[in-house]
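Structures follow.
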Structure I
Amino acid sequence: MNGTAHAAFGAATGFVVANTFQTSPSTTLLLVGLGGVSGLIPDLDIDGSLRGKITISHNVVRTVAQLIGVLMIFYSIYGGNGTEKWLGLGIGLAMMVVSSMIKQKHMLTITGVGVLVGGFSLQESWLILLGIYILIASFVSHRSYTHSILGVIFFGIIASRLESSLGIDGVFYTCLAGYISHLIADLKILPFNKRGIKLFLPISSKEI
């Protein structure tokens, strides 16, 4: 199922929760938005458009890093002396080599680190956990751990902490239901899915 459909199902769960809690129009809008985002979250494990939408282009990072590397090399040659000169040259060359290997999939890892640092800076536990989730998603294969019961539990903890932080009833149920709606839509029993999900990882890798 494509991202638009997952977002729509997630948004629908947010609307149902909002009506159940009889929330205000502004809170309803928030819950619908959170549901839509939660419905997309499991697909952070795929190297595709969703990753690109939450990360800046790897080409931008690569270009900036290479320019900084070049500037460091020139500065070291013309402004440095002794050990400082060779250290600057080494760092500059290293930046150019490493940046040349950056791909879009690496940007999700960098994003996860950024979210993690932001969580520690703001002292928000849900943001710290989200950073860890994004880091994990950047390394696992598609439809594996983010599409499993472990993924549901971990995201449920994030949702619980987010609700506590916002102080808005319904946030937990919206995020959790939106996430679960994605997994249900990806089940192999549905006729439009060629693949299923490995719901019981790491106990079983069987697709259902």
Structure II
Amino acid sequence: MNGTAHAAIGAATGFIIANTYHTTPTETLFLVGIGTVSALIPDLDIDGKLRGKITLSHKMIQTVAQLIGILMVFYSFYEGVDQERYVGIGIGLGMIVISSAIKQKHMLIITGIGVLAGGYSLQETWLMLLGIYILIASVVSHRSYTHSLAGIIFFGVIASKLEASFGMDGIFYTCLAGYISHLLADSKLLPFNKRGIKLFLPVSSKEI
């Protein structure tokens, strides 16, 4: 399934969960955005060699990195204190600029380092974990660990820390639903998928 379809499904999950929690229009828009990003996150494991054979384009990965940078700028502006605010904004802006100018394989590594550094600067556990996730995704093969139960659990921890940090109901379930929707859409449960996902890595490498 291509990136646009994954993003649309993620956005829909965010909208559904927002309606379940009867959120405000601003919160609904935020959850739709979070759902969209979460549904694209598993494909951060794409490397340069597979660029022409993957479901998510190079431009789409750049968009994800830039969205993370934008979210970091806004979060640092509203939640950062004193020098931490400006450091967070600077890192976020740096990610936006750098991600638009470098190659895919380099971009993922730099994005991971930037997010990890930003999380450490702001003392936000979810940002540090997200940085680690991106770094791992930049070195593993496509449709491996990010498309497994291990990936779901790791991202679930990130989502729980994000919800606790923002104090907004629905973030955890939106992130998790968006992420899982990607794995379901890439699995052999859909008859048009010739390839599946290795859901039970590292215990089993069988595609389902």
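Brief remarks follow.
- Structure from which 21.8 was derived, mean count of other Cβ atoms within 10 Å over residues 115-122, options I, II: II
- Identity of the structure behind 16.3, 54 (criterion: Rg and Dmax of the Cα atoms in Å, calculated), options I, II: II
Where a number appears in this text, it was derived from the coordinates with a stated rule and is not lab data. What you see is a predicted model, and the numbers here were worked out from it, not measured in a lab. Cβ atoms are built from the backbone, for glycine too; each structure is taken alone.
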